[in-house]
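Engineer: The structures come next, written out as structure tokens.
Taken together, the values in this text are just the output of simple stated rules run on the coordinates, not laboratory data. This is a predicted model, so every value here is computed, not measured. Cβ atoms are built from the backbone, for glycine too; each structure is taken alone.
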Structure P
Amino acid sequence: MQHSRLSRNDFYRNVPHLVDSLLALEKISDSDNISVSLKHLIKLRVSQINGCCFCQHMHAGEARKDGEYQQRLDILLSWHEAPAYFTDKEQAALNWAESLTRIPSQSVIEQHYQAVIALFGEKGVAELTAIILSINSWNRVAISMGFTPDVTLG
């Protein structure tokens, strides 16, 4: 017998403490240290890496609503090829997000850590890490439960 996956509401109802914990993890970065725009870029980039359609749709929409340029969202997947569109801080944060999501060699992680700590300081590194941990967790929930975006075409 094949069972259907849990809906978002059913998942949230069954593990409310997990949902509360993930939301609390996101709130760690509510200081002015990390811009709203950068938070959106990180969440969208990590969701692209993980292949989470639901989260990509949500975070692209939120970014646009908060004033992010569509052109930057369009090239985010290959941002390394167009660094002029992203500040040094954004590039360092995106590299850090990619490192924590893909877990490359220790030398690559160290290189990205050094760039992030130099530009954001200790508190900034901790906040960026919390954002990245949170979206990676949300991606895994959404992918495993088969969450799909509410999309209207036409």
Structure Q
Amino acid sequence: MKTIDDVPLIIRREIEALVLAPIIRAFEKEVGQERCHAIVQEIIKDLAQKTGEKWAERVENNEMPEFVEHLLPIFSKDALDLEVEQVSIEDTRWDVTRCKYAEMYKKHGLEDLGFILSCSRDGCLFEGYNENLCFTRIHTIMEGDDYCDFRIEKKSD
């Protein structure tokens, strides 16, 4: 292993969760759970935006077909079972049918933090990758659904 990029993303998220959870719990006691979670989520979203921007630099063309081909494997490796339904510049869709991120947060008793630390990144990540993308998701395994529905569309001009 040479850099942090060599560490699977799910392992990075687990390390982050184990470090952040006690800090988050302490701040929950100081400022209240709702305020604490809002602050953490804002920080996580900002980090995701910057990650998306960095990921865009890794590909020749920062459209969704390139994301699915080159970056989705990094995102999903050893962590997600997914079914890609459609891939195009205008409309890309996939469903996650198993999420080891959710399983990992549950294993550590951190189910209440899973969405904040992982799922809330997704929309900002896509926005950082390409500001003309619009991400929607109605279902998440992290929040008790059977699947996560990723829908990424190119914004109309």
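Engineer: When FRET efficiency 1/(1 + (r/R0)^6) of positions 9 and 41 (r between Cβ atoms, R0 = 35 Å, to 0.05) is computed for each of P, Q, which one produces 0.75? Walk me through the intermediate numbers first.
Structural biologist: On the way: P: 0.75; Q: 1.00.
Structure of origin is P.
Engineer: Could you tell me which structure in P, Q was used to calculate mean count of other Cβ atoms within 10 Å over residues 57-64 as 18.2? If you can, show how the numbers build up before the last one.
Structural biologist: Details: P: 18.2; Q: 15.0.
Checking each candidate, the match is P.
Engineer: Sticking with this one: Can you say which of P, Q returns 3.7 when distance in nm of label points 7 Å out along Cα→Cβ at positions 81 and 121 is computed? Show your work: numbers first, answer last.
Structural biologist: Working: P: 3.7; Q: 2.2.
The correct label is P.
Engineer: If helix-only ellipticity at 222 nm (-39500 (n - 2.57) for each DSSP H run of 4 or more, over all residues; to 500) is calculated from each of P, Q, which structure is the one that comes out at -23000?
Structural biologist: On the way: P: -23000; Q: -15000.
Label of the source structure: P.
Engineer: Can you say which of P, Q returns 0.65 when FRET efficiency 1/(1 + (r/R0)^6) of positions 17 and 49 (r between Cβ atoms, R0 = 30 Å, to 0.05) is computed? Write down the numbers at each step before the final one.
Structural biologist: Working: P: 0.65; Q: 0.90.
So the calculation was done on P.
Engineer: Now for a separate question. Tell me which structure, out of P, Q, gives 37 once relative contact order in percent (Cα under 8 Å, 6 or more apart) is calculated. Before the final figure, lay out the partial values.
Structural biologist: Values: P: 37; Q: 26.
Label of the source structure: P.
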